[in-house]
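**Q** What follows is a set of structures to go through.
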Structure I
Amino acid sequence: MKLSIGIVGLPNVGKSTLFRLLTKQAVNVANYPFATIDPNVGIVPVPDERLLKLTELSKSKKTIPAVVEFYDIAGLVRGASKGEGLGNQFLSHIKEVNAIVHLLRCFPGSDIVHIENRVDPIADLEIIHAELSLKDLEAVEKAIGRAESDARGGKKEALTALPVLARAKEALEQGRQIVEYANDPAVQPLNLLMAKKQLYLLNGSAADVPEALAARIKALGGEHIIADLAHTDAVPELIRAAYRILDLISFFTTGEDETRAWTTVRGALAPKAAGEIHSDFEEKFIRAEVIEWEKLVEAGGWSAAKAKGWLRIEGKDYAVKDGDVMVIRHG
C-alpha cells in the first residue's frame, strides 16, 4: 500500500523546514507567509534497520525500503474558506492522503513573523481545525443534496446515507473530528479531511509546549510529537508515529536479487499482504513460507532455517506479523 501524509499549518510555523528535513529537497523557506504556493510532494524512505540486516544476510543486489509520500501545501490562515490568504483550494491536494500532520509553532521569538502576531499553538490548532471542517462541510452539504434527490427517487442507499451525513455535518459544524465515520459507505467516498487520522508535530522544545495544548490534543484523541525542527531530525519518530496511528506494519521479502520492505495493515491476512506485492498474488494465493526476521538472521539464511525447522507454512487465514519474512506461493 502507498502511505501518504499531508502537512498542514499556518504560514511560518516550520512546514517548509519540515519538508526539507523529510526529503532533503531544496524548497522555499523564505521568512514570509505564502512562500509555498504549489504543493511540494516528496517520497521519503521508511528507516528500518531490519531491512539492512536482511540485505546483508542475503547479499542482495538491491535494497528497497517502504516509502511515505508527504504533501506539503500552502499555509492556511483564519478565513481561508472565505478566500483569505491564498484561500483553501490547496486542501484538495491532500484529500487522498491516509493521515494529516498538523504542524504547530510552539517556539518563541520575534525574528520569525507569526501571521497573527502572536505565538499561541492552541489558537492555531483551532484555526486549522475550523478551516478543515469548513472545507469538509462543502463536500457534506453537496452529498446531502444528492442523497435527498436520490431518496425522493426511492433509492434505499440514499435513505440510509442521509442520517449519517446529517450527523457528520453536525459534528463538523462543531469543529469535531469525525474519524468514526471514516469507513462508513456514505462518508468514505468523500475523503473528508476531519475523518482522517491526525498527528500533531509541536515545533519547539518541551519547555515551549503548554500543558493545555497537550491536554487539548489528548482530548481530541490525537497523538503528538515534540521536536525543535531547527536542531532536530524528527523524521524517524514522525514516520513511526504515522505507522502507529494508522495501525500499519512492515513485512519483508529477501533474496539475492533484492530485499524489500512492504507495508500492510496490522492483522491483514496472508493473501491481503501478498496483494501488496502484486495484485494477482492475493487472488491466486496458495500458501506462504514465513519466518520472523530475527530467526532468519540467527539461522544464517533460508537453507539453514529450513534445516532447523524454523520455516512455517501458513495458509489463507494467517495474520501477518510485523517483521515477518515471507515467500509467497501462488497459482
Structure II
Amino acid sequence: MSSQVASGPDPHAAPIEPDLAVPDAVHPSRLFDLGERYGLVVLFILVFVFFTFWGKTSALFFTHANIIATVGSQMIVLLIAAAAMLPLTARQFDLSPGAVAGASSIVCAATMANFHGPPFLAIILGVATGVLLGAFNGILIARYKLSAVITTLAMSTALTGVMEWYTGGGTITNNISSGLTSFGSLNWLGIPRLLYLVFPVMVVLWFLLEWTPFGRYVQAISSNERAARLVGLHVDRVTASTFILGGFLAGLAGVLIVARVGDGDATTGPSYLFPALAAVFLGATTIRPGRPNTLGTVIGVFFVAESVSGLSLAGASSWISDLFNGIVLFAAAGLSTYFARQRGGARIF
C-alpha cells in the first residue's frame, strides 16, 4: 500500500498577487464614463438653478408661464432636430429638414387657403410632402452615392427658392383652420397641446432606434458600413429609410408650424435648422457619447432653450440666440467627435 505525504505549497508556483483592483463603483474609468454620459444633464440642472435664483431672472424664469412658453416653443425645434438626427445615426449629414418643414407648411397652408381643402387633407398633404422629399434625398444619397451634404444643401436651397416664388415673398394666412391653430397655440390641463403629440412621437422614435432590429441595423452601419454589407445588411435601404423617416418628422413639423404660427411662411422652417443642429450635436455628447441619440437630442433642445430664455430675461440682445447656437454647435461638434474617437468609432459624419 502506498502512502501519501501531505505537501506544502509548491516552491516553483508563481506567487499569488493580492487583489488590488479598485471597485467598479469608484474606478476612475467608471467615473469618467458617468461624466461623459450625464455631464450635460448635470449642466442642464445647474443652468436651470442659476437662472432660477439669479437676481436678474429669478422673478420670471421659474414661473409656470415661462416654462410652458419655453416648452411649447420647442416642439417644432424638437421634431426638426429629430429629423436631422435620423440620417446622422447612419453617418449621413442632412441640411434640409428646416426647408422641408417650410415646404410642408406652405403645402398645408395653401391647401386650405388657395384650394379650400379641409384641414385633414391639408395635414395629410403637408406630411406627405416631407416624406416624398425625404425619399428623394434618400434615393440620391443611398442608391446613387451622391454627397449627403451637397445633395441636402441643394435641396434646401431649391426648396427655399420655390417657396419664395410661390408665396411671392409673403405669407399664406387666409382660411387657415381655427381648430388647427387652436391646437398649436393653446394648452390642455396647463400643458401645451403640441406636447401631447410630440412626446409620443419621440417615445416611438427612441424605441425604434434603441430596441428594434432597425435601430441595430443603423448602429451597425454607423460603426462599420463595409462590415454591415459583408454580413448581408441592406445598407442602402436602411440608409434611405432614415431620410424617409426624417422627412416624415420634418413634414409633421411643417404642419405644426401652421398650427402654431397660423400661416405658411417661406422663411419660418429654415430658421429652425441651426438651433436643431446645435441640439443634435449637443445631444451626441450625452447619454450615448459620440453617437446621436433620441434622449440626448431632447436634452440638447431644452438645454439650448433654457439658456437662451434665461439670457433673454436677463436683458440680452436678440442676437444672443444666434451667437449662443453657433458657440454650442462648435463645442458640441468637437466634443461628440472626440467621444466617438475615444470609444474607437469613426467621426459622426
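What follows draws every value from the coordinates through simple rules; no lab data is involved. All values reported here derive from a predicted model rather than from experimental measurement. Cβ atoms are built from the backbone, for glycine too; each structure is taken alone.
**Q** Have a look at I, II and say which one yields 30.9 for mean count of other Cβ atoms within 10 Å over residues 101-108, as calculated. Mind showing how you got there, number by number?
**A** Working: I: 22.4; II: 30.9.
Structure of origin is II.
**Q** Now, a different point. If Cα extents along the principal axes in Å is computed to be 67, 60, 34, which of I, II is the source?
**A** Attributed to the structure labelled I.
**Q** Ok, one more. Suppose you compute distance in nm of label points 7 Å out along Cα→Cβ at positions 261 and 309 for every structure in I, II: which one lands on 3.4? Don't skip to the answer; put the middle values down first.
**A** Values: I: 3.4; II: 2.1.
Working through the options, I get structure I.
**Q** Tell me which of I, II gives 6.1 when you compute distance in nm of label points 7 Å out along Cα→Cβ at positions 165 and 301.
**A** Values: I: 6.1; II: 3.2.
Computed on structure I.
**Q** Right, something else. Work out which structure the value 2.3 belongs to, where distance in nm of label points 7 Å out along Cα→Cβ at positions 53 and 253 was derived from one of I, II.
**A** I
**Q** When relative contact order in percent (Cα under 8 Å, 6 or more apart) is computed for each of I, II, which one produces 29?
**A** Here the read-out was taken from II.
**Q** For structures I, II, which has the highest computed value of Kirkwood radius over Cα pairs in Å, for residues 149-276 alone?
**A** Working: I: 18.3; II: 17.3.
Across I, II, Kirkwood radius over Cα pairs in Å, for residues 149-276 alone peaks for I.
**Q** Quick one: helix-only ellipticity at 222 nm (-39500 (n - 2.57) for each DSSP H run of 4 or more, over all residues; to 500) came out at -11000 when computed from one of I, II, so which one is it?
**A** This figure was derived from I.
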